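Here, each number is a calculation from the coordinates, and none is a lab measurement. Not measured: the values here are computed from a predicted model. Cβ atoms are built from the backbone, for glycine too; each structure is taken alone.
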Structure P
Amino acid sequence: MKKSSKKNIVSWAKETLNMEAQAILDLVRRLDKSFVRGVDTLFNCQGKVVVTGMGKAGIIGQKFSATLSSTGTPSIWLHPAEAVHGDLGRVLSNDVVVILSYSGETEEIKILLPFLKKIGSKIISLTGNKKSFLSQYSDVVLDVTVNREACPLGLAPTTSTTAMLGLCDAISTVLQKMKGFKEKDFAFYHPKGSLGRKLLLKVEDCMRKGKDNPTIDQDTSVSKTLLDITRARAGAAVIVDKNKKVVGIFTDGDLRRHLGKDPKLPKRKIKEVMTKNPTLVVKDILATEAMRILENKKIDEVPVVDKKGKAVGLLDVQDLLRAGVV
């Protein structure tokens, strides 16, 4: 292996990227009625979108299928070799099958095509050979022809797979817009992702409740309140009246403000030293909205109430951090 200079390394990388960028620009100029017909076929699909392909093209197909599924178009990935060994049973007549094959002459695909036709599924192909066996069997042919592969030997799929990926992304984003797919829909399909947490997580999902939520009667002593806060490992206590309505909050900050001034503090009733009429949040609001309230008010804890105004929990900024809201 010969040693290469930094200049050559950067030059070769730029050459590859320029070739692949040009392949994408060429696709832009080739978008035509076939692309529109292909997108319309997918949009009007009454079943699911089945994506298949062999080798590197198949890997692009797997990504395409995953993108479709996560953005509102039900899709499955079908390995062409496994399809003719039983997995063909996953394909129904109301499905649309998208096949990725640059040559259009891949043996596994050629074997599969007559059976897809017999099932009655519509076939959309992404290929660089409009006269191929695959193209002849397809209802819609999307041309992903490239001048040459970026591979120095001109053999390994590089530029061609970039073109396929780009066109697949274009299809999926167009379908999103046609279907009116919104952030809340995306979050529903990604409940464990950061966006899902931000758009779906409510205050009641991450607030402290039960034994972790020190809820104190307003006539309780400060010393008893401190014991309850300590047991709950909380930074504050929610102070309520006999009807469980919030009348105040007692925080570490309240303790520090009174501790050096009042030697009788432990024996006083908590209502005498609490912060009265605190900011409240309703349990049903989004956790992100509660975070904004905490930031705007410059506070770390806030009592949580139900729609009737009764205390049901305590929300600490640390709870939101642990939930991944921030």
Structure Q
Amino acid sequence: MLNIIVTGGLGFIGSNLIELLIRKKYKVINIDKITYSSNFYNTKDFKKSKKYKFIKCDLNQKSKIKNIIKKYNPVAIFNLAAETHVDRSIDGPENFIKSNILGVFNLLEVFKTYSKKNKKAKLIHISTDEVYGDVLKGRSTENYPYKPSSPYAASKASSDHLVSSYVRTYKIPAIVTNCSNNYGPKQHPEKLIPKLIYNILNNKSLPIYGDGQNSREWIFVDDHCEALFKVFQKGKVGEFYNIGSGKNLNNIQICKNLLRVAKKKIKFGPNVKIKFIKDRPGHDVRYALDSKKINKKLKWKCNVNFQKGLEKTFMWYLKNENYYKSIAKKDIEKRIGKI
């Protein structure tokens, strides 16, 4: 059985990716430093599997990372370990620099040595469409200039450049992916959709930044994970791949869609109403990816319709209300990123 390392596997996308990799008969070593957004609830369904191993480790613990990689001899490392919440990066950028830049640097240094002896191994570095900044018209291709707006986006842009430089200079076998907004089961409720679901289930108002017109491209997490596996299998070393659905919706549309889904399943409390709140500082208006490259070159496409994905997502949170109980209330309800 071949080994794969997933960093940040207690998080949203990482835990969903691990589930996919186990189904595809790989043994997965999950490296996570355990932060507020890490959640053992996310791995409860496979934590006792013989194909799964958890190791607590920070990417900045270079010697420990080196020993783990040496011991397990992975055919791939999927790097999802990152601080990801824009609002938190506004309040405290330092953690984003340490995790998203210095952590990636340490991983690259270790992988540089490892890949010399294990030439078939690949590093898949998972990034975001936020590195491109505002895309007011059209869609950003992989050659679109980076223009990040938040400390979070800037830290991810920096890590992308680091990976690319190590490919060019040291010839490491690495690939960068830039994905649009994910949604689905196991996502921390600091993010829009699970936050709205939490508020619907708890008879609270539905907070929407500014005028609610900020537009994002939405992809169901399972589609993203399938794309990542396809990149591992068939992706070309040194390349960047955009991963998106082509489906853009603004925050008002997301909210109204979610209310329609929820209305079929539960009865609302009287406080479940849209409430506009002060906008996030430096809030980008629109992100939109051009994903033709991965569609054509790797024969990947989205399979989950947005409405069906939203229904699956809502039902998961409805059936897993203990998930919310596993998270500190302040991390769900407190407004951050206001300056």
Legend entry - Source structure (of P, Q) for distance in nm of label points 7 Å out along Cα→Cβ at positions 25 and 129, computed value 3.5: Q
Inset, instruction - Name the one structure among P, Q that distance in nm of label points 7 Å out along Cα→Cβ at positions 17 and 305 of 5.6 was derived from. - result: P
Legend entry - At a computed -13500 (helix-only ellipticity at 222 nm (-39500 (n - 2.57) for each DSSP H run of 4 or more, over all residues; to 500)), which of P, Q: P
Inset, instruction - Could you tell me which structure in P, Q was used to calculate Kirkwood radius over Cα pairs in Å, for residues 97-224 alone as 16.9? - result: Q
Legend entry - Identity of the structure behind 15.2 (criterion: mean count of other Cβ atoms within 10 Å over residues 49-56, calculated), options P, Q: Q
Inset, instruction - Kindly point out which one of P, Q the value 3.1 was derived from, the read-out being distance in nm of label points 7 Å out along Cα→Cβ at positions 9 and 249. - result: Q
Legend entry - Entry that produces 14 once relative contact order in percent (Cα under 8 Å, 6 or more apart) is calculated, selected from P, Q: P
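One of P, Q was used to compute log10 I(q)/I(0) by the Debye sum over Cα atoms at q = 0.10, 0.16 Å⁻¹, and the answer was -0.71, -1.19. Which one was it?
P
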